[in-house]
Every structure is written in C-alpha cells, then in structure tokens.
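No value in this document is a laboratory result; all are computed from the given coordinates. Only a predicted model underlies this, so the values are computations on that prediction, with no experimental measurement involved. Cβ atoms are built from the backbone, for glycine too; each structure is taken alone.
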Structure 1
Amino acid sequence: MIIWINGAFGAGKTSAARELVELIPDSTLYDPEVVGGALRRLLPPKRLAEVMDYQDLPMWRRMVVDAAAAMLAEVGGVLVVPMTLLRQEYRDEVFGGLAARRIPVHHVLLTPDETILRTRIADREVPPGDPETEERVRQWSADHIEPYRAARDGWLARDAYPVDNGRLTPAETARAIADAVRGGQAGACSIVQTPEPTGETLAAGVLLFDERDRVLLVDPTYKPGWEFPGGVVEAGEPPARAGMREVTEEIGLRLDTVPRLLVVDWERPRPPGYGGLRLLFDGGRIAADRAARLLLPGAELRGWRFATESEAAGMLPPVRFERLRWALRARESGTVLNLEAGVPVGMGELVRDVE
C-alpha cells in the first residue's frame, strides 16, 4: 500500500512524511525526487533540455512505478510518498501503473493557505551556493502555485483527501493523515486495476457516433489520454463481441447488432508495452435520448464526449488518432483497412482514393 502525500511546493509534504513513517508500523519513506536526480545523471543533457520538469519524461513516470513496486517487494508494508503531482494525466499514468500491480494508493492533499505557502517558499532553505541558483529555485516554486491552485480546485478536489495543515506542525499533520487513512476518510483511490500484459494483446474498440457524425470518446482514469470504448479481447472471445461487451460494461449501452470492422492495426511494442493487434469497429449512430442515458463506471472512466475529427486530434495520443483517422476514411468508403503502426499497407490505389 502507498500513502501519496500531494501538495504545492512548500506545503510540508516531506516533513510530514518523515513524521508519518514514525507513526505507521512497517512503513518506509520513498521519495521520487531520487528518481529525478538519477535521471539527471543517466540521460544526455540534450534530452533533459527538451523538458521543463523531469516529470515530463515518460521514463520518470515508469521508473517511479517500477521502483515503488520493487521497494514493496523488498521491504513490504507501507510506502509513504511525498510528491507533487499537478497534471491529471501524470496521476493517471502513475496511479494506473501502481493499480496494475495491485498496489492501492491512498491520495492525500496538503492544503495550507496560499499566503502560508508563499511565506514558506520565501523562507525555504536552499543548499548554499550560487545566489542566483537559490533565487531560481524559490522562483520556480512560486511559479507553480498557480498550476497547483488550478489542480486543487479541479481534479485534485475529486481525487485526494484534503488536509489543511496551515496551522499544524509536521507531527500534527502526520497524525491527521494517519487518522484519515485508518478511519477510511482517505480511502484507496477507486481506479481500475488492469493487469499489465505479459505479451502481445488483441484489443477491440468500437466507434459510436451522434447525429452529427461526431465520434464518442471516453476519458480513462487509469491512463493518460482519451480513448475509444473497448478493451482487451478475452481468451476464446470473438473480437466484435468483445467490443460489444466492453461498450456495455463501460458506458451501459447495449448494441443491437454486431458492429462492422473498419481497421486492423498492428501496434508495435514500445517498452514497457508489448503492442499487438488493435481492431476498430463501427457501432453506428446513437440517438440523442440514448446518449443522455450513458453511464460511466467511476473506477474506470471519468467522462465522455462526442468530438469532431479535428477535436479528436487534440484529445487522442497520436497513435490512436491515426487509427481513428483511417477508420473514418474506411467508414466513408465502405471498406476495411489494414494498418501497421497507424499506416495503411497492402492497399495500393485504394488508399490513395480513400485519402
């Protein structure tokens, strides 16, 4: 189990975490800042210069999950993690990866008043050195107050248990966190625990359209980016029927007919993913009254919306958008397209006609 202490820079996460490991038996402090420090030594300066924050590195997010799982396998018990997470898609990726390893996460947010935050940042102890570097560290922390405020008032309000520690000592803050976890107020995040694949997978997605031919996209809680309704085909299950099952499970909609295949796309392995075949089917149009009755499982999906093709380009990861783009062309032309990593193959003149 993990107790993840979130909050702005200066909120007192690390000091509270140190006190918390003294309160909870068999607990260990795990600071992902160490992973960031390792990456500064592992990666070439050119790659580091491409990001503003090491959290923007996919490698950091994977290593945070892998290291947490390895630590729990080594020492067991509870990991106490003091780490700022302000981007919802990064929370999805990290917490989703932990859930895939069957590691529950209790998410706590420290919420001292902003004036207290600014005072703490101004008084923050910075390792002695170049005065310009010290000032840059303090300014960097202050610059993150606005993104923190937006996250606190948005997705963090729904995801984390708040603890106002503005007038609490670190020991009192730790006691409040421990009481909230033990009492169930700061329960484990309700995130779907999708087991990590051990080899290539076959997945079936279903495209559903409204009366304006916009496509339905869903927002998973357990991974970044929007997605189509669908999922992994189970052993012995027909792919089209798997897509129908997933549509019912995910959004509460039962399809009356077996959907028509639009594209077959081979997705190349990208560690830690294994890739595999991805199928997209045409589930047809949904009347407005049926769309209004769509249901979402809170542990798996947080939202849905209909999107135009141009809107989907900004919502879907590139590989999924290419799959959608070609599926829409196949739907328009009444054909089926064979893709490899999002690129049509073996179609000759037909592909040029579809484009």
Structure 2
Amino acid sequence: MNIPLVDLKAQYNAIRSEVDEAVARIVTSTSFIGGRELDAFEAAFAHYQGTKRAVGVASGTAALFLAMKALEIGPGDEVITSTHTFIATAEAIEMVGAVPVLVDIDPHTYNLDPDRVEAAITSKTRAIIPVHLYGQIADMDRIMGIARQHKLYVVEDAAQAHGAELHGKRAGFWGDIACFSFYPGKNLGAYGDAGAICTNNDALADRVAMLRNHGRVGKYSHDVVGYGERLDTLQAAILNAKLPYLDEWNQARRNAAAHYNNLLKELPGVVRPTVMPGASHVYHIYCIQVPGQRDEVLEALKKQGIGAGVHYPIPVHLQPAMSHRGWKQGDLPQAEYAADHILSLPIYPEITDEQVRYIAESLAQSL
C-alpha cells in the first residue's frame, strides 16, 4: 500500500461539488476581500466553537501575533508557553518583542505542564499560551486557575484543536482569546494559508479586526498602524463549504484512533495517546512513542509505503532560531525525550480500517 500522512485529495473528492461551487461563486462575483462570505464564515465558526466572536485572519501565526498585539503585549513582557510545539507559537511572541519563556510538558499528554507554568511566573509575566497539541485541549482548569491567581492573560493556541472539547467546552471558551490555523492539513483546512481568532470579548475582536486590516476604521481612515493580515474571501468560502462536515470528520478520526489503539495495545514498548478525563480528542495527529531508535522505525515504515512523520523532532528551545535565548540540551528533559521517541502515524477522516491494519502490522514488523 501507499498511505500518506494526510490525504487531502480524498477529502476534496468527497465534497468536490460544494467546494467547486464555492470557488466559482467567488471568482464570478470578483469579491475577493471581505464581504458577505467572510462575515458568514466568521459567524458560523464562532457558533461552532461556542464563542461570541470569530475574526478571520491570514494564518494561524497571524492569529497569535494579532492576539498579543490586541492585548498590548510587547517589549519587556514575558509569555509562558510550551517548548513542544510548532515554532510559530514562540515565533509570534518574538514578533511582538516579548520574551518567550518555554517550559516542559506533561509526558503523557504532551501538553503544557501546569506545575512548570506556575514555577516560571515572574513579575514580568503577562500571559500564558497553552498549546492544545495534536487535537487535545490542555489542562485548562488548572491553567486558568493559575492565570486568575496571577492576573495573567490566556491566549489559547488552538491551531490543532478545531472542535476539541474539555468538559463539553471547546477551545475559545477558556481563555481571553483563542487562535486557529486553517493550514490545508488541519482538521478544518483551507486551500492555502488562513486563520482566525475566537473570543467572547467584543473589544478584543474589534481590535484584531482593525489590526488585520491596516488599522482601518473606514476606507481611508486608519486609527492605528496595523498589518495586512486579512483572511481572503476565497478561503472563507472554502471553509464555509467544509465546516458543516467537521464534526463528522472528527468522529471519523476518533474511530481510526480507536482502531489503532486496539491493534497496537499488545506491541511491547509502544505508548499510545493518553486522553485526559473529560477531554474529547480530535486527533489532528495520532502520536505514539516507540522503543529503540525511532528514526530506524520511521525509515522502515516509509519503505513499506507508509507516510509516517514526527511532530516535532526538535523542541523549540533547541531550535537554532532560539539560540539567542541561551537554552541548552537537558534544560527541558520531558520534551527532549518525547522529541527522540514520538512517531506520527497517518490519520485522516477517509483512512480505511484496512489501511490502519496494514500500518499496525508494518509497525510491528519494524520494531
């Protein structure tokens, strides 16, 4: 078999007529920036996530950057976040001139460890960015308790958590503002870069909306210096076509994960995903740990036609781009251990039981 990590063609083929109609509608109307399609998506996505407002922006990174700009986080401020994430989380902190304070992870969920968050707080700390990694919301009960005690903002990095829940509440309910990516491979993906923020705070939503559009309040009236970080209408229309399927697709991912869990339970040394009590995981990534040399296992799977991957092989604190912050090997051992042992297996709504079985059998042979 030849099984990709993510199969975007399969998803497109399943909803081809709706997507094609949406694209044709925008091209025919020549309304490419703003307008009713964008308004409709923002309203629909806010309703889906259970928040008062959603504001479309150009990418998940733009969402993080604009969220912090809206909260007036900048030079002299510290922002606590996870080292086990895509670099955009820390990158956005650097972009506003603040200092990323990277802390270690819970070795079971790979999410931010609340104990380490509390220990990292100083007089300069302004915010916490919990990352809802792989499709599971972080321990927001504890993180929000810490934030309230210390009067800190919470910016949820929900780039991998569309539709995920904790105690029945989705990302965006918990913090001051939540940031989403619609990168094509996400559970809800556009056909290019796209993102959004969700919040229950009208003032924050209005400020993000102004900042994304050059600080504009009228066509040629600009209240502040802003940015060109708008969500284009073509992507909004595609996302509108896909959003009604998201719950169905997330359930298909859960079904595939359950099948994996059953097939892998007897493999020695293989650690399957841990789901927190009260959490509804949406399995953007199905991440396991393997014994021995992970890279040898990865190569063996690729020879079997299996597009496995690693999310993420280098913790942010050890990235060359962060070398100016002075972190070194051994500073955050849980994340470093995970980076050496984790393996992402193919998962997407259209993956078949036969494909999952083949992957599990190939993994057993590769260990």
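To which of 1, 2 does the computed value -1.12, -1.13 (log10 I(q)/I(0) by the Debye sum over Cα atoms at q = 0.26, 0.27 Å⁻¹, for residues 47-118 alone) belong? Attributed to the structure labelled 2. Structures 1, 2 were shown, and distance in nm of label points 7 Å out along Cα→Cβ at positions 63 and 103 at 1.5 was computed from 1.
Source structure of the calculated read-out (Kirkwood radius over Cα pairs in Å, for residues 183-318 alone, 15.8) within 1, 2: 1. For the read-out log10 I(q)/I(0) by the Debye sum over Cα atoms at q = 0.10, 0.12 Å⁻¹, a value of -0.62, -0.90 was computed from one structure; give its label from 1, 2. That value comes from structure 2. Taking mean count of other Cβ atoms within 10 Å over residues 111-118 as the criterion, the largest value within structures 1, 2 is that of 2. Ranked by relative contact order in percent (Cα under 8 Å, 6 or more apart), structures 1, 2 are led by 2, which has the greatest value. When FRET efficiency 1/(1 + (r/R0)^6) of positions 159 and 335 (r between Cβ atoms, R0 = 35 Å, to 0.05) is calculated for each of 1, 2, the greatest value falls to 2.
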